[in-house]
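What follows is a group of structures, each given as structure tokens.
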Structure P
Amino acid sequence: MDVYAFLIQLLNGVQYGLLLFLVASGLTLIFGIMGIINLAHGSFYMIGAYMAYSLSTLTGSLLMAIGLGIVLSVALGLVLEWALISRLYARDHLQQVLLTYGLILVFEELRSLIVGNDVHGVDVPALFNHSIRLTETLAYPVYRLLMSGVCLVLAAALYVLIRRTRLGMMIRAGASNREMVQALGLDINLVYRLVFALGVALAAFAGMLAAPVSSVYPGMGTQVLILCFVVVVIGGIGSVWGALVAALLIGLTDTFGKVLLPQAAGVTVYLLMALILLWKPEGLFRR
């Protein structure tokens, strides 16, 4: 592997890791802070991708489709938390698993009825539909660099939200002691509703962002969901910073594993998880 090929794989690994962080950060908020085991989180990624396909077909612009999709995904998160998820806070994890698994089945059936079961492609916006030439035979797509940049900006914004704002303070307080926050007169139910909507929006946005690169196909959220739980476990449950580090590790491990060890490509990520948990069973960064 020469220098340019290594650079391309490095960029691919970072881009994949950052995109995975975007999805996993929403799961970190919902699972780590709210205590909800949300098996339907991968479905929100799929919904985002299908919204990118459907809305870009209607509007003729992926950027406009993403803007509309963000609004719709926030509304979806608010409605789901109000109608279903809010009933789960005082219940055990088994009921959370059953309800959110039921949501997976509902979303898959609705997707099949509304859009069908075909694989769809989404066009890259013309402004970013070109590549940076590295050598005479190698180039790197500008859109992938844009994806990495957007993910970094959102990671920084999420850090500021959680650590430097009043809402972030209420989120952290609610995660530590829900009853005390309620006793102080804060509406923790509203805070949790906003957190859940934010988690849904992050996953859906990741799906919209990835749609031109990975295509849009049935069941695309399942594999992402598994990797997101791996990210949350490696990074430390409830740690957004840990999710970022873990997602980058997984992205680089998976990318270089497929190149250097193609016969063990499906095992490298889980081997990484096993080694890290043997070293630090609580994850890299505890909340």
Structure Q
Amino acid sequence: MREEFAITHPPDFAPAMARGTARRLLARALAKGGIEPARIDARVLLCAALGIDHADLVSNPGYPLGLGAELVASFAARRLKREPVSRIIGHRDFWRARFKIDPAVLDPRHATETLIEAVLDHAARSPRENWRILDLGTGSGAILCSLLQSLPGSVGAGIDISRGACAIARDNLAALGLARRGLIVCGDWADALRGPFDAIVSNPPYVVRGEIGRLAPEVRDHDPRLALDGGDDGLAAYREIIPASRDMLAHGGLIAMEMGAGQHRAVESLLTGAFGAPVEVRLDLDGCRRVVLAYPGQ
């Protein structure tokens, strides 16, 4: 009962309450609700609600919440119901940039940065002036934008079947000054474009359909099901993407795909069967097999 009370009844945040007091109360409420990291979430939500940065919060803990008290209370209630912080504040920091997100797109997660690192490692070993990049299932455009930022001479295209996701990806390209180098196309995987591309990347839906209901509420209730559902065995998207990529990948190019826990052998087998090429697996920071890469023509 105590946990339910903490989840459904956030603290009262009066306009006269000091920022420092509000931060402590919010962190305590989040911790009681089983949310971690409670202190970091409390800081981020408080700063976003008040329109201040961390330095201002630390320097002026005695300032009252003022007109921001109502928004602080709203943010607190939403987080206690397990809505992710990034969705509450409307953006996610990923790689070297801040990306707008909304309910139409997957919330970019730091494990996906392993894919960015792998592609850039390959680019460093195989230098060329103009990389041509294809991002299948681009979502927010976080992968495509990050690669375009990190490879200044590159151009690229992102494909997504969701019109809402395509709109967000275009907004992110424009906000980062990448609109002239990046194209977003609404379509079904690789059917909408022709190659060749030097790098094909994808973070496809890979959750086993029957396991979606057991995911954390932050994922299950807030990420679009279209971006999660990998079919009965989690591999449906790979079976479509990998064969379609054969005619779109340039000689000496790279295909890099994120995958879920325990899927590496199946995805490796699909890549080997399609390309007959060396395959490499990369671990994320938690030591999980997160990215699989194939190097046809090498």
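Each reported figure results from applying straightforward, stated rules to the coordinates on display, with no laboratory input. The structure presented is a predicted model; accordingly, all values stated were derived computationally and were not measured. Cβ atoms are built from the backbone, for glycine too; each structure is taken alone.
Please state which of the structures P, Q yields -11500 when helix-only ellipticity at 222 nm (-39500 (n - 2.57) for each DSSP H run of 4 or more, over all residues; to 500) is computed from it. Computing helix-only ellipticity at 222 nm (-39500 (n - 2.57) for each DSSP H run of 4 or more, over all residues; to 500) on every structure in P, Q gives -11500 only for Q.
Quick check on the output: 3.3 is distance in nm of label points 7 Å out along Cα→Cβ at positions 92 and 196, derived from one of P, Q. Which one produced it? Only one of P, Q returns 3.3 for distance in nm of label points 7 Å out along Cα→Cβ at positions 92 and 196, namely Q.
State the single structure among P, Q that was used to calculate P(r) over Cα pairs in 5 Å bins from 0, in percent, giving 1, 5, 11, 14, 16, 14, 11, 9, 7, 5, 3, 2, 0, 0. Considering all the candidates, the number was obtained from Q. Looking at distance in nm of label points 7 Å out along Cα→Cβ at positions 28 and 276 for structures P, Q, the greatest value goes to Q. A value of -0.41, -1.06, -1.24 for log10 I(q)/I(0) by the Debye sum over Cα atoms at q = 0.11, 0.22, 0.26 Å⁻¹, for residues 44-123 alone, calculated from one of P, Q, originates in structure Q.
On mean count of other Cβ atoms within 10 Å over residues 100-107, which of the structures labelled P, Q is highest? Let's see the in-between values first.
Working: P: 15.6; Q: 19.6.
Going through P, Q one by one, mean count of other Cβ atoms within 10 Å over residues 100-107 peaks for structure Q.
Each of P, Q could give relative contact order in percent (Cα under 8 Å, 6 or more apart), but the derived value 38 comes from P.
Here Cα extents along the principal axes in Å, for residues 20-67 alone was calculated and came to 28, 18, 15; which of the structures P, Q was it taken from? Checking each candidate, the match is Q. When mean count of other Cβ atoms within 10 Å over residues 36-43 is calculated for each of structures P, Q, structure P comes out greatest.
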